[in-house]
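**Q** The structures considered in this document are given below.
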Structure 1
Amino acid sequence: MWLFRSGLFVLGFAGINIYTGLKVFALIKYFLPQFRAFFFWPLYVLFCFSFVWMMQVRIEWLRQMAMNTLPALFYFFLGLLVLDALRFVLQHLHFIPSSAFYSFAGTGIALILTIGVLVYGYHHARNIHTVYYTITLNKGEGMPPLRFALVSDLHIGATVDRKWVAKIVDVVNKAEPDLICLAGDIFDRNIDTIPDLEGVALELRRFNAPMGVYACQGNHDVDRLSLREEGKTDRIQDFLKTAGIRFLLDEVELVADRFYLAGRRDSRPIGSRQERKTAAELTAGLELSKPLVFLDHQPVDFIKEEEAGADLILSGHTHRGQVFPGNVVTRGIYKKAGAVHYGYWQGRSAQALVSSGAGVWGPPIRVATQSEVVVVEVLFGK
C-alpha cells in the first residue's frame, strides 16, 4: 500500500510539473520567441525538486527558500486549473474568442495569485492569535480556577528566531497564566543553527507564570543536523534548564500540591531511537483523586491516557495542516486515530485540546490556519 501511494504521488507530482512547466515555457516563448526548451527544462526541474536536494545543503536561507517550492507549485497548479476551466467555458459560450492570448494571460494571472498567496501566508504566519477555552474537570471540587497557557510547535531555528519568540512570549504573558505548558517541538533541529541562541534563551526566560513553565518532548526536539544523525536531547535539556523551563521526559510532577502534570517523551522522535513509558506506567502509584494533566506532543494516544486516569490532555504537532489543503488531510488522519487534529476533544472521562502551534515547520507560511497561543481557564468540580 505504501509503494502504491508513493507511486501515485510521484505520478501526480510529475504531472503537475509537466503541466505547469508547459504553461510557464509557453508564456516565456510568448515574450521571448528565441528562448529554447533545452535551457528551460533543466532549470525548471531543478526548481520543482529543490525541496529535496536543498535538504542536503547547510545554508539555512537556501533551505528556507526551497521549502516554498511545494506550496508554490500547488497553488500555481490550482490557479491554472481554475483559470483554464474558466477560459474553456467562456470560449465555449462565445464570450471570448479562441485565442492563445487568453491562455498566456491565465498563466500570468496564476503566477501573480501564487505570489500573492505566498506573501500573505508569510505575514499571516507571524501574526500570533490567542484562542480561549473554558474547561471544567470533575476532580478538585472547591479548588480555585487555574489559567493554563498552551504553546506548541515553536520550531525555533532559522525561521522562528528571537524576534518571533519574543512576540510569542509577549502574547502569553499578556494572558497572565498561572502555568505555561510547551507541548513539544520547541526546536526545529540542531540548536547550533539558531541565530542568537543566547538571545532566544533570554526571551524564554521572560515567560511569567507563578506555577512555572513546563515542556514535553516533540518529535523535532532531538539535536541533529541531518536525518542521518542520531538525535540526542542532552544539549536541549541543558538549554531549557538555563531558560527556566522544566523539561518532563516521561516524568510526573505534583504542581503546588494541587494537580499532577505528566510530560511524555515523544512517540516517534526524528533521528533517534528511544522507548517511552506507557501512559499506565507513567501514572502508576499516583493519587488519582487529584486532577491529572497530560502534556503529550502528538495527539495519538488519547484513549490510553484517558484509561490511565488523565483528566486533561494538551497536545500540538499537527499544525492543523499549516497550509491548505494540509488541514483537510490532518483532519482525516487524527479522526481515524480517535483524536482531533485541532481544537477540543471529549472522551468518556477525559478532555483534550490540540493547538495549531505558534511557529511553522517547512514552508515559513500559513494558509487557512493560524499561529496561536491557547489560553485555558480550568474550573474544578462538577
Structure 2
Amino acid sequence: MRLTLTEEQALIQETARRFSDTELAPIASELESREKRPLYLEKLQQLADLGFMGLNVDTAYGGTDAGVVAFSLAVTEIARACASTAVSMSVTNLVAEVIQMIGNDEQKQHFIPQLCSGAYQGGSFCLSEAGAGSDPSALKTRAIRDGEDWILNGTKAWISGAEYAGLFVVWAVTDPALPQGKGISCFLVENGTLGITIGRSELKMGQRASSTNPVTFEDCRVPSSALLGKQNDGFRVAVGELTGGRIGIGSLALGLAQSAMDTARQYVTEREQFGKKISDFQGIQWMLADAYTELEASRLLLMNAAYLKEIGQPYTKAASMAKLHATEMANHACYTAIQLMGGVGYTQEYPLERYARDARVTSIYEGTSEIQRVIIARELLREIA
C-alpha cells in the first residue's frame, strides 16, 4: 500500500479541503433547516462541477477516474464540515460505480453522465425495507414481468436523498419460487416515474440536511431495459458490489471525528482552570493522545481498504474493518471532544453537538457495527477453512 499520495490524490484532497473550509463550514449549521434545501442542492452541484460525483468512474462516462483512494480522501475532507453533504456525495458516487460495474453499455452511457454532471441531483439505493434492513434477502418488494415491461410494487424505507435523487437503484423479488435471496433483481428507475411516491422526510437526530425518506412503488411500470445486471442476481450485488459504500461511510466518520478533535484541541490550549491552560494537565493530554491515535488507525485502515479495491484485490474484510473502526471511533471521539470542552461543547455555540449527532448513525447505516463484525469473522474463518 502506498502511504504517500500521488500528485493527483493530493490535489483532490486539497481541493476538497478548500471547498469544505470555504463553501461548507460557514453554512453547515444552516443547512440543517429544510428551508435551506436549495442551498444544499447548490453545493451538491458545485461538487459535481468539481468532478466529485464520479471520482472512481471512467472519464468515458463523465467521471474523474481518480480512483478509490482519492474518493476516500475527498469524502473525509467534505465531512470535516458537513456530513450531510458527504453522505450524498458518497452514495451518488457509489450508484455511478455500481452501474459502471454491472450495467450494459446503453445504461452506462445514459445514466452515469447524468450522475457525474449533476443533471441528476443525486442517486439513491432503494434496498432497505421495514422488515429487511440488515437482512436484505428478506425484502418484499416485487417485480412482475408484463410483456416487455416490469411492474414494481412495494415500499422501501430510510432511503438517503430520495426526495431529490434523480435515479434509484431498486431491489425487488423477481422469482419468489427460488430460495430466499436467490430470486432478487436490480432495476434502474428514474425519480418521477409514474407509480413512485416519495414519503415525508424523516425527522432525524443528525445529518438533517440530507433527506431520508420512504419510497413506495405502486404499479410502477418500467421497461425491460431497466433491469440492471442479470435477472435474479440482485442479492449478490447487494452484498458484494455495495461493499465500497463502507469505505465511503468510514471516510465520512473519520472527517467528522477529525473536526471534533481539532475543535477540542484548540479549545484546551486556550481554556484556563486552576491557574493554567487545561492542556497542561496530563489527563487532558492522554485523552488527546488516545483520540488522535485512533484517528490515525482509522485513516490507515481506510487507506488500505481503498487501495485494495483500487488495485482489484479482495477487500471485503478490509472495508468492514475500516468501517467498524472508523465509525465506532468517530462516536467516541465526538464524545471525548465534548468532554474536553465541558459545558460549552454541549451548546450550539460550537459545532461539536452537531458532529456528535451526525456521527451516531455512521455505526448504523451501510451495515451496522454488529453486521461488520459478522462479516469480519466470516472472512477470518473462511481464510482457514
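Quick note: the coordinates plus some simple rules give every number you see, no bench work behind them. As the structure is a computational prediction, the values presented were derived from the model and not from experiment. Cβ atoms are built from the backbone, for glycine too; each structure is taken alone.
**Q** Comparing 1, 2, where is Cα Rg over 2.2 N^0.38 Å highest?
**A** Top value of Cα Rg over 2.2 N^0.38 Å, among 1, 2, belongs to structure 1.
**Q** From which structure (1, 2) was mean count of other Cβ atoms within 10 Å over residues 120-127 calculated, if the value obtained is 16.8?
**A** 1
**Q** Looking at relative contact order in percent (Cα under 8 Å, 6 or more apart), point out which structure of 1, 2 has the largest value.
**A** Top value of relative contact order in percent (Cα under 8 Å, 6 or more apart) goes to structure 1.
**Q** Which one of 1, 2 has helix-only ellipticity at 222 nm (-39500 (n - 2.57) for each DSSP H run of 4 or more, over all residues; to 500), as calculated from the coordinates, equal to -16000?
**A** 2
**Q** Given a value of 129 for volume of the Cα convex hull per residue in Å³, for residues 184-263 alone, point me to the structure among 1, 2 it was derived from.
**A** Structure 2 accounts for this read-out.
**Q** With distance in nm of label points 7 Å out along Cα→Cβ at positions 216 and 272 as the yardstick, tell me which of 1, 2 scores highest.
**A** When distance in nm of label points 7 Å out along Cα→Cβ at positions 216 and 272 is computed for each of 1, 2, structure 2 gives the biggest number.
**Q** To test your reading of the models, identify which of 1, 2 gives 3.6 for distance in nm of label points 7 Å out along Cα→Cβ at positions 72 and 344 when calculated.
**A** Computing distance in nm of label points 7 Å out along Cα→Cβ at positions 72 and 344 on every structure in 1, 2 gives 3.6 only for 2.
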